[in-house]
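Following are the structures in question.
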Structure I
Amino acid sequence: MPIVEKNQDGILSHAEKIVAAGAELIEWRADFFTDLRDHNCLRDCLDKIRHIIDDIPLIFTIRTNNEGGEAQISDEDYRDLLIFTAETGLADIIDVELFRFNGNIHKLVADLQSRGSVVILSNHDFHSTPPKPEIIRRLSLMQQAGGDILKIAVMPNSAADVLELLCATNEFSQQSESLLVTMAMGGLGSISRITGEVFKSCLTFGTAGKSSAPGQIPIEQLKKCLDIIHDTQMFE
């Protein structure tokens, strides 16, 4: 579940709300944070979030403009902030966009992992859904770059696009042991957030208040849908 507030008070209040809602994983979308580039403020906010969420895993994400986020940031500053966050030890998982540094992100991935962080390599297309071979190609690039978790989110323009994403996820999972997170966004793609587990996507994103991407489902509704699927014992 994402935290998308701009100032520390709002961030901490949202964190409390998410914990109370029963989140099992929390993502801090730090690109919304107005003091993102101030290391002291960043560390202080991370420390206070960690105090609130205790041992719930925390994803730290700086989503850039090119991938639907708020951050206009140089490659140098992007790397500096991710390395700084890893060195605090306050975030469990750090998101790295696949196509930063013209796709040459291998060293950044290794540097973050050497500091104890789990790395999500990600790619977001807010306009369309690439064909299945391209989705698989991007997941393969993430795997080759050493990502611990491979994430891709696309925008469907038809039901067929949703099937393209789910088929690509299923096909790639047959040839890789990497953890996958895939989703189709928007209302049309909501079904992928509910049934992704069937196709080997390992987690899904819900909301408790503001969302970070179109089509995210409120946690209460999402849990009910997932419970129905799990109660059918289809995963046994």
Structure II
Amino acid sequence: MNPPDTQKQRSDYERNGVIRIRSFLSPEEVAEVREEIDRYIREDLDSKPADAATREADGVTVRNLWRLDQHCPRLLALAGREDIRALIAPLVKGTPELAAIETFNKPAKVGSGVPYHQDNAYFCRTPPDMLTLWIAIDGVTKENGPVYFVKGSHRQGTLPARPSGVPGNSMGMANPPEIPLEEQFCGLLDPGDATIHHCETIHHSAPNLTDRSRLGFLLVFRGGHTLTDPELKASYTEAATATPPA
């Protein structure tokens, strides 16, 4: 990881709810993560529970890998790095606790889109001191389904959500914002770059219709002081039951 300008990162994160970090992983580290994800899909995934993955509409291609913190020790080791924990701690306002390791594969030609949502509709934490570290394993371009973030939207709190009916993204905004894309933060990334976004930052992405995959590797952290919000949890459980795995 390049030496971070932590003061600027924190102020940008607090203002916008999202930051971009260049060269978060080295090319060698990106290759190691890619190799392990490929190996896991090829050798391990079929033996895991059904909720370990979501498939695309073809029923075959992997859309998401879930619960890799439980199923893949090699990737779990990455989340324990002290430099990563030191970066995350001030952003979650306390001791970082790993909540999840997952992927958003966005495969070539068939990678589906993600509706406008806030992650806390899934995470259900109070206070909402929780974030996602989104690491590009493939390059992210405007054509292959980048994530767009509505800057400053985390300051609105957790907004009303409703079931989306989208497998892998079962919760969407009840009232999606009408903000032009050019006014949103577009997560264009080279392999090894990363974004960090707050769990209440509104974001979304389009399908990938190109010939290039857009694999993202995600580490989700919460502050150790956060608790489950029972009202949010009830809404999420209802949506996840209707559209598993969510």
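What follows draws every value from the coordinates through simple rules; no lab data is involved. Just so it is clear, the model here is predicted, and its values are computed rather than measured. Cβ atoms are built from the backbone, for glycine too; each structure is taken alone.
Given a computed value of 1.00 for FRET efficiency 1/(1 + (r/R0)^6) of positions 147 and 219 (r between Cβ atoms, R0 = 30 Å, to 0.05), which structure among I, II does it belong to? Structure II accounts for this read-out. From I, II, which structure was relative contact order in percent (Cα under 8 Å, 6 or more apart) = 31 calculated on? So the calculation was done on II. Could you figure out which one of I, II the value -6500 for helix-only ellipticity at 222 nm (-39500 (n - 2.57) for each DSSP H run of 4 or more, over all residues; to 500) was computed from? That value comes from structure II. Kindly point out which one of I, II the value 0.65 was derived from, the read-out being FRET efficiency 1/(1 + (r/R0)^6) of positions 59 and 203 (r between Cβ atoms, R0 = 30 Å, to 0.05). Structure of origin is II.
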